[in-house]
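Listed after this line are the structures, all set down as C-alpha cells.
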Structure I
Amino acid sequence: MRKFIFLLVLLSLVAACTNSNNPAPNTKKKLTIAVIPKGTTHEFWKSIHAGSIKAANELTAQGTEVEVIWKGPLREDDREQQIQVVEGFAAQGVSGIVLAPLDNRALVRPVSDAGRAGVPTVIIDSGLESEDFVSFVATDNRKGGTLAADRMGQLLNGKGKVLVLRYAEGSASTTEREEGFLSQIKQKFPEIELVSTNQYAGATRDTAKRASENLLNQFGDQIQGIFTPNESSTAGMLLALQDIGKAGKVSFVGFDSSQAFIDALNANQLHGIVVQNPFNMGYLGVRTMVESLQGKPISKKIDTGVMLVTKENMETPEVNALLHPPLDQYLK
C-alpha cells in the first residue's frame, strides 16, 4: 500500500513539473510591432503614429497585448538610417514590422532579410519592388494624382501652362501621384501645356523652397498652374509663392494636409489639396500585422482612401475628420 501511495505522489510531482515547464498552448505573449516611417517631422507621419497607437490600444483592450515601437529617420532622404532601423528591429526579434519605405529598391534586401529571420513586414504608404511582405496598406496614389489633375483642369478651364515640382527619386508613392497627374492632364486636357516636369523638391521644406524659387525664377511669368505631390514640396512651394507675392495669383494644387495648408485654402492661396488618410494607414497597418501573426487571412493590398479638399468642402464632417485627426488623444 505504501508503495502504491509513493508511486501516486511521484507521478503527481512529475506531472506538476511537466506542466510548469510547458505552459498551455493558448498562453498569450505580448506582440511588439515596430512602426518605421520615412521620417518623423511632418504632420503626415505624426498621424500615422497616432493611428498605430489607436490600433495597439484597441487590440490590447480586446485581449491581445500589443506594444508599438515607433522609430524612423529624421530626414526622408536618409536611406542608410532607415535600413539600419529595419535591421536593428529584425535583430531584436520584434514580432513584426510596419514600414513606409523611403526608397522602393533600397529597402528590398532589409525587408527580405527580416522575413528570413522570422520577422514579417507590412508595407505602408509607399511601394516596394518586392513581394516579400504581408500586405501593402496605402493610398491609391495614382488616383490621387488624377484627382489633382482634374482639379487643375477645372481651375484653368482646360487651358494654360503648368509646372510640376516632383518630390524625390525612388519614392514610389509620390512617383505614382506625379505620373497620375501627368497622364490625366495629357489625356483629358490636351490644351494644358506642361512646361517643367523634371525638377525635384528634395526631402525637406527648405530644399523644396529652394527648388521652388529656382522654378519660379525661370517660369513664374509664364505659368498659370502648379502641382506638388506631398507635404514638404507643397509647403516649400507655398512659402516661395508667398515670398514673391504670387500666392493666390497662380492656380496651386498640392498634396497632404497641415494647418498651414488649411489656412492657405481659406486665403485662396491654395486651390485644392489631395488628402490621404494617414491616421487610418497607421491604424490598419498595425491591425493587419497583428491579424497576420494570428493566422487570419489578409488581403495583399488595402486601400486607405484619398479625396480632394477645397475651400468649398473643407467644413463638411467627412473632410473635417481627415484634416483634424485626434493626434493629442494618442500622442502623449
Structure II
Amino acid sequence: MRSMSAHANPRSLLTPAMRSVIDRMARAGRPPLHALSPQQARAFYEVGSGVLDIPPHKMARVEVLRVPTRDAAELHAELVVPHPKGADDALAHGPWPVLLYLHGGGFTVGSVTTHASLCRHLAHLAHCAVLSVDYRLAPEHPFPTAVNDAWDALQWLHTQAPALGLDPGRIAIGGDSAGGTLSIVTALQARDAGLPLRLQLLFYPGCAAHQDTPSHTTYAHGFVLDQASITWFFNHYVNTPADRDDWRFSPLNAPDLDGAAPVWMGLAECDPLVDEGVMMADRLRLAGVPVDLEIYHGVTHEFIKMGRAIPEALRAHQDAARALRRSFQVFA
C-alpha cells in the first residue's frame, strides 16, 4: 500500500474517474448526511444510491422473506437466485450455495433496496444465491440490535436453507462498511457456536472505534465518507462511550480471532477506514485465518456501488465473486 498519511496532496491519489465523481457531487450541492435527520438521510440515500450503480441483473428467482428475531420482530429480506449457466448445470438441480449479505450505511441508513444491484451482480458472477437482510437501524434501534439481528438472520438461514433450495453447508457472510463490521462479528459468533462458514466477504469494513488512525486524518474531508458523517453515524448507533470499545462494535478489540472463517477483504485506498481494515487483516493473519486482501488504488468509500463510472468497482465485484466461487467450490 502506498504511504497515505504523509502525502502532501491526497486528492492527487484519486483516479481521474473518481475525481470526476467527487467533483460532480460537489457541483450538485449534495448535502452531507450529518446535516440531515436520520429519516431524511435514509430517504436521500435511497434516492441517490442507484445513480452510479450498474443496472440490476435479471434473476431466475426473487423471493421476499421475513426473518424472525429473538425479540419477535420480523426483518425484511430478499433472496435472489441467478439463472443456471446451462441445462447441464448441476446447480440447476441441487441446492445453491448462499451469501448472507449485510448492507452498509453506518448502521443508520441503507437497505436491501440500496444494495440490490450489488447483490444481484455478485449472485450472477459468483453463481450463488444471495440473501440480503434489512437489519434494524439506529437511532430507533441502537447497538447491539443490528448485531443481534445479523446473528439471528444467519441462524435462521442455516436452519431454513434446505426448504429454500439452499445448501446449509455452503454459507458465506459478507457486507460493506457497517455491514462488513457486522459480518466479522457474526462470523466470530458462528465460530463460537460451531456453525461453519465458507467465507467472510468484506468491502471496506469498519473495524475500530475512535477514528484515530492516520487515514482518518488524511481522508477526513472531501473523499465521499467524511469525518463528520462517521461521527454522526456512530453517535446515532452507540448508547454510551463505552459501547465504542465493545468488540461487537470494534472488531479489532475481539480477544480471539483464531478459527474464524477465511476472509476476502477489498479496501479503498482513499478511505478513512483503510488503515483499520489493514490492521484487521493483519490481526486475522496472525491468528492463522486465511486472508486475501485487495486494496483498490485511487478510489473512495462507496466505490463498489459506482460501477457505471468507476472501473475499479467492477473489478472488485469480479474479485469478490472469484473468492466466493472458490470458497463454494463452484467451477462453472
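Each value in this text was obtained by applying a stated rule to the coordinates, not by laboratory testing. As the structure is a prediction and not an experimental result, all values here were calculated from the model. Cβ atoms are built from the backbone, for glycine too; each structure is taken alone.
Identify the structure, out of I, II, from whose coordinates mean count of other Cβ atoms within 10 Å over residues 101-108 was calculated to give 21.1.
I
Taking FRET efficiency 1/(1 + (r/R0)^6) of positions 29 and 221 (r between Cβ atoms, R0 = 30 Å, to 0.05) from the coordinates of each of I, II, which one would give 0.95?
II
For distance in nm of label points 7 Å out along Cα→Cβ at positions 53 and 317, which structure out of I, II has the highest calculated value?
Biggest value here belongs to I.
If you work out volume of the Cα convex hull per residue in Å³ for I, II, which one comes out largest?
Comparing I, II, the top value of volume of the Cα convex hull per residue in Å³ belongs to I.
Hey, helix-only ellipticity at 222 nm (-39500 (n - 2.57) for each DSSP H run of 4 or more, over all residues; to 500) derived from one of I, II reads -10500; which structure?
Considering all the candidates, the number was obtained from II.
If you work out mean count of other Cβ atoms within 10 Å over residues 173-180 for I, II, which one comes out largest?
Greatest value across I, II: structure II.
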